[in-house]
Every structure is written in structure tokens, then in C-alpha cells.
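For reference, the structures are reproduced in the following blocks.
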Structure P
Amino acid sequence: MYARSVRLFLTALFALAAPLVASPAPTRAGDIAAYQVIGYSPNARYFAFVEYGRQDGSGFPYANLFVVDLDKDSFAAGPFRVRLENELASVGDALAQARDQASSALRSLSISEPARLAAADPPDEEDTDTKSLSFRPVQASPAISEFVRLSLETFPLPPPSGCEDLGEMVGFALSLQSGDGAEEVYRDKTIPKSRNCPLDYQVSGVWMPMDPDPDRAVAMISVMSFGFEGRDRRLIAVPVAF
């Protein structure tokens, strides 16, 4: 009877301990924001997109909606930022609130025209080149335009306030290469504090107006920054003219 009781006790003890032994240690990972393009104004001057996800560490859902004046390369309204301080809340709830906050600005700027995805490099794709994308400006079959290529380079810049002890911070430059040669379309002079200690950048996508012969595009650039549990990704929109 005593031996049977001991066996039952040890069986129960091992059953409780097994999940602790078998379960792997929690994985530490950064917060890789996803994004959606909302669209353009009819004259393609204004462009809107929203990034969203869950913060590393807290697990709180967030959504940040940006409205950009492509002619001035500056915000036309907002940004509209939502963070729901409840890890049980959904990312969809945060998205809905950000869109609701921005609805008046989107209406006033007539941002109602869809955008066309010309090229993309998702963050989880197996890829050895995250610094460039090639695409045809005119969508047609058979093709009637040559490929152009967006290429990104990074270089050290003085860190923003609060990032001084977190390693080397970098800015970026973006060039457009075509049959006529290469033209630089953007270059950082300083690192905005809003980038949250950037460590690297990637070319993530190219979006164009629904125009049969477009003369502009938007390059979506991933900003890989210092995060709580790893590198975080946020996005910025860079206007590109042809």
C-alpha cells in the first residue's frame, strides 16, 4: 500500500513537472508592424497608409495612420496614433479607431482613390537583397515600359536624443536607376527622433496611382529600430517622381 502511494505521488509530480521541462524558453522578438495603403487623392498629391501590430513587451495593439503631402514630403494631417492598453483587445479595434480619428482629414483631402502595388518585399520572405526593388512604372501586358530600380544605402549619422548609448544609428538615401542613369531621390541629413533609434532600413514596397501613365510613386521604407525585445519595424513613405 505504501509503495503504491509513493508511485502515485511520483507519477503526479512528474506529470506536473513535464510541461515545465518540455516547454521551450519564450522567444524574444521585435515588433514587426504590418501596413495597409489607404490610397491617394484624385490628383495623387496626398497619400495615406496605416501601420499596425502589437507592441513587443506589453502586447498592446496599436495602429498609426499617416496622411502625407507628397509634393511637400510632409504630413498633411495627423499622425493619428492609437494604442489600446489592453493585451486582450484586438488589432482590428485599434485599426478601426485610427481610421475613425482620421476620417475627417481623409474626406477633406479627398483620399478615396485606390493605389496599385508595383513591387513588394515582405519582411518574412527569404531574400538576400532587402535594399532594392525593380518594377515597371506602366502596368501592361505585354510590357511597354522598361524596369526601373529603387536602391537604398545606409550611412552613420549622429543619434537622436535618447539613442546615444544604443550603438551606431544610421540614416538612408534612396536612388532611382533607369536607362537614363541613376538619380538620388532622397537623402537624410539628420535622423528624426520619431524613428526611435534606427539601426537599419529596407525597401518594402512601391505603390503607384491608378493612372495609365503615372509620373510618381511612393516607396515604403521599413525602419528597423531598437526595440524592447529585438528590432522593431515601422514604416515611412518616400515620394518618388519619374
Structure Q
Amino acid sequence: MKVSNIILICSDAQLKAFQVRFTDVNLHAFPSFEAVPQDLWKKAQALIDCSLHISKENMAFYAGEMDGVVLLNGVANNVLQAYNAIKDGKAYFATMNLWPSFLELAKAEISIPLEKHQHSIQQFFESFNWPFEKVACRVGLVTPRVIAMIINEACYTVQEGTAGMKDIDLAMKLGTNYPFGPFEWANRIGIENVYGTLEAMYADTQEERYKICPLLKTYFLRNEVFPI
């Protein structure tokens, strides 16, 4: 089935990236789940929810109301919390790296929790000539998990007085050929997204390596960017 109507729950910046990706498609963008008109759920053939946190109740609603592809932000959401609803619903689910600034990448990073959904998800991406890489169905996926940990470790380095933010950014770009230093990257992604991803990974695994550095928590609580 040709996808002609897509519901987007996203920011203005994410909408711009989707407008480049999806041409000749009616995009219905809203800032939150609650803002989507009730009659639109039956008309849309796909949904992309970029929300950092999505309740299992909302996931169950998508499973029952959507008759098409549902892509959820996988950086901080455990889609298996709503496994029974997803298993028995009409929608085809995948999670995806929907961090701001990562939608512009040529290849998508996705996980598909149910084998029976694989074909429909693959058809969706192929219909838009959107290459993708499949990873395990875990909170944080792969790229967000690694980058969030790098940013968190860089915060510990600053907190301990080993080096300043600008020096660490420069060293990482020159020494590892990263496109951005960890603090520059955090500002581009949004500190709230980095914080939320680490928080979700720690809740999921209880592993010490995901514990949030107090310096990162301070900037998150103050709603400030790193001064670089």
C-alpha cells in the first residue's frame, strides 16, 4: 500500500528533516500525542513518534488504532513494555534513532521487535529509498548509547578538573576524527535527550557505566547548554 499520509509527533527541527525525506506525502505534524485529531488515526498509513518518553498506554493505542507502520523513538523507550498489545495489534512496529540532528544521516538505525513485522517495515523504508541498519531491540540502540556514554564520560573529566570543555572537544575532533566534540554534540542533540537516554539505559540495565554525571545533571536541571 502506498503511504500518502504520515502522522508526525515531533519538533519543528525534526519536521524539516522529515520534509526533505518524505516528498509527495501529506505530513501531519503535531507537538504531542494529545494534539493529534481523533479522526486522523484512521486516515494515516504511518506514524513516527519522536517523543523522548512514550507510555506503554500510548504504544497500546497505536497498536489498536494504526493500520500501518509505527516508528517510535528508540533512544529511551522500551517497546517490549507493551509487547502483548503490539503482538496482537494491527500496526507494524519498529524503534529508531530519532535524536535531533541524526535524521539527516543517510542511513537509519532501527530495531524491529517482532519477526512478523520485518517485511512491512522493510517495504516502508525501501519505498522511500531510505537505507537502514538493523540493531538489537534495546533501549539506547547502538549509536545513541555510545555517544551518550562519551558525553557522560567527558562530563566526569571536566568535573574532576582534568580538562576543560573546549579542550576536550578539540582533542576528540583531532584525535579521533569525530565530526563534533562531546560537548558540541550534546548541545546539538539536546542535553535533555542525552540525559533522558542515559536515565533510560540505567533504569533498563542497572549498570554503573550509565549513571549520570552530576555535572551533566546540573546542566539538564538548569535547562542550559554547555558553554563552549
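Values quoted throughout were computed directly from the atomic coordinates according to the rules given, and no laboratory measurement underlies them. Note that the structure is a prediction, hence the values are computed from the model and not measured. Cβ atoms are built from the backbone, for glycine too; each structure is taken alone.
FRET efficiency 1/(1 + (r/R0)^6) of positions 76 and 156 (r between Cβ atoms, R0 = 35 Å, to 0.05) was computed and gave 0.65; which structure, P, Q, did it come from? Working through the options, I get structure P.
Largest in percent of Cα pairs over 29 Å apart among the labelled structures P, Q is structure P.
Computed over structures P, Q, FRET efficiency 1/(1 + (r/R0)^6) of positions 44 and 60 (r between Cβ atoms, R0 = 35 Å, to 0.05) reaches its largest value in Q.
Kindly point out which one of P, Q the value -13000 was derived from, the read-out being helix-only ellipticity at 222 nm (-39500 (n - 2.57) for each DSSP H run of 4 or more, over all residues; to 500). Among P, Q, the structure yielding -13000 for helix-only ellipticity at 222 nm (-39500 (n - 2.57) for each DSSP H run of 4 or more, over all residues; to 500) is Q. If you line up P, Q by FRET efficiency 1/(1 + (r/R0)^6) of positions 52 and 148 (r between Cβ atoms, R0 = 25 Å, to 0.05), the top spot, with the largest value, goes to Q.
Could you tell me which structure in P, Q was used to calculate distance in nm of label points 7 Å out along Cα→Cβ at positions 84 and 116 as 1.6? Label of the source structure: Q. Each of P, Q could give FRET efficiency 1/(1 + (r/R0)^6) of positions 124 and 220 (r between Cβ atoms, R0 = 35 Å, to 0.05), but the derived value 1.00 comes from P.
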